[in-house]
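Chemist: Next come the structures, one after another.
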Structure I
Amino acid sequence: MSLLLVLVLTAAAAYAWHRYGHRPGPGASAAARARQLRTPLVRLATLLGITTQAERKARRYDAGAAGERRAAARLKALTREGWTILYDRALPRGRANIDALAIAPNGWTALLDPKRWDSRFPISIRAGRLYHGKVDVTDRFDGVLHERATVSRLLATDIVAIVAMDGPQLLGPHGRPATELVFRGVRIVPADRLPNVLRISGRFPGQRPAADVKAIANSTLPHYPRGR
């Protein structure tokens, strides 16, 4: 059996194993998307030392999944304090999903979007645009803005969108280190501060009882992918 055939069979077997081994939970949809991108041909190219665009994109999804799992681990203490954390929920239309929804015991609710970006480059806001180092990443927040508007409408309550940034330092005005940034109404906080940020913010009463918010969320935001 030739080496190339062995590599092809190995790539195909790895694809089948990962493609159908999906398990729901934090980071599940991002990990599933990474598996979908790694087709047998993409895996074969990687085995041959060729990094394709699909592989680069899959690695970004892998990083996102890792960030979501790390955020979930940090939030375990909140569930023992009476919070409800719903992970990986599908929006009613299209293929979009939300990473997590945090519901305080008093009904205050936050949409959580954990991100794990390259720690070598800081996050800053300049002239109304968001930057990761020198790269303009403003458009990467379009998704969370859409998710916040959609979920707020479905739950019939105001919600706060919080991006938990794992890795990069946050820089405020004049390039000074910051503990939080607010961009287009979205709060950006260091990932390790997320539990305390939620505890402090969750002291404000919600517009609906927590049980109602949870019931509506479970009925309108199914697990992603649907049917899992």
Structure II
Amino acid sequence: MRNAIDIGNGFIVTTDNSGGIGEKTQDIVNVPDRVTAHFAARVTLFEQWASHAAPVSILIHNFSGSESWGNYVAGVTDLFHEAGLEVPPISGSSETNMELVQSAMAVTMIGKKKKVPTSENNEWFTYGSPLVGDEVRNRVNEIASVALIHKAMKDGIVHQIWPVGSSGILQEVRLLTGSKEVRIETILDPMKSAGPSTVVLLAIPETKIKKAEALFGVHLNKLTIST
């Protein structure tokens, strides 16, 4: 997990940024600012969950101009509503002195560690598909659902979450295991970028696999890890 820092006293800081994605004419991917913020916050929230933490405060770093601030706040708010969570206090700043030709923003969350689930015999699965750019808009039904993941965590169906980023599934498994020699078997492309964590790795207790399959459906797939 690359974007999480333990700052002590049970607090975790996570962050994610987005550049060239938004409403400006020179953006590489043109989507509403609200959507940009939603997906940046999504990655940041997943990193909190991966650390067994829950956000208590949010900072938005806005380089797109003051007119984007409200939409960025709305996008972050949308994510928490989607997950069925209360929205933590949101603060931050906007760059108003310099006008950039492309959109740029970041979301930082400060979270508090929660109790780690009791260790059991877990098996690893992928949930979702690795998507990037316009694929995120065009293949929405393949994106891992933040609401379902939150429900699974509450119900004890998922004991660990590990979001996949731009480096792909294999690199995340290397980080997870601490081994560059690790081998994996998956039906997904292990090297493809997952953009805003459209696919995540889930550790599921053996006794809860059937429940997980019923909850997550066809986009839950076995991940075999060997060294």
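Chemist: Of structures I, II, which gives 25 when percent of Cα pairs over 29 Å apart is computed from the coordinates? Show your work: numbers first, answer last.
Modeler: On the way: I: 33; II: 25.
Clearly, the read-out refers to II.
Chemist: From which structure (I, II) was distance in nm of label points 7 Å out along Cα→Cβ at positions 152 and 200 calculated, if the value obtained is 0.8?
Modeler: Values: I: 2.2; II: 0.8.
Computed on structure II.
Chemist: Check the numbers for mean count of other Cβ atoms within 10 Å over residues 48-55 across I, II and tell me which is largest.
Modeler: Values: I: 12.1; II: 21.1.
Going through I, II one by one, mean count of other Cβ atoms within 10 Å over residues 48-55 is largest in II.
Chemist: helix-only ellipticity at 222 nm (-39500 (n - 2.57) for each DSSP H run of 4 or more, over all residues; to 500) computed as -8500: which structure among I, II? Provide the component values of the computation, followed by the final result.
Modeler: Values: I: -13500; II: -8500.
Matching structure: II.
Chemist: Determine which structure produced the value -1.27, -1.45, -1.47 for log10 I(q)/I(0) by the Debye sum over Cα atoms at q = 0.18, 0.22, 0.24 Å⁻¹, for residues 80-191 alone, calculated from the coordinates; the candidates are I, II.
Modeler: Going label by label, the one that fits is II.
Chemist: For distance in nm of label points 7 Å out along Cα→Cβ at positions 56 and 160, find whichever of I, II sits highest and give me its label. Kindly include the intermediate steps, with their values, before the conclusion.
Modeler: Details: I: 3.7; II: 2.6.
Comparing I, II, the top value of distance in nm of label points 7 Å out along Cα→Cβ at positions 56 and 160 belongs to I.
Chemist: If you work out percent of Cα pairs over 14 Å apart, for residues 88-135 alone for I, II, which one comes out largest? Write out the running numbers ahead of the final one.
Modeler: Working: I: 68; II: 78.
Sorting by percent of Cα pairs over 14 Å apart, for residues 88-135 alone in descending order puts II first.
Chemist: Looking just at relative contact order in percent (Cα under 8 Å, 6 or more apart), which of the labels I, II belongs to the structure with the highest value? Before the final figure, lay out each step's value.
Modeler: On the way: I: 20; II: 23.
Answer by largest value of relative contact order in percent (Cα under 8 Å, 6 or more apart): II.
Each reported figure results from applying straightforward, stated rules to the coordinates on display, with no laboratory input. Note that this is a predicted model, so its numbers are computed, not measured. Cβ atoms are built from the backbone, for glycine too; each structure is taken alone.
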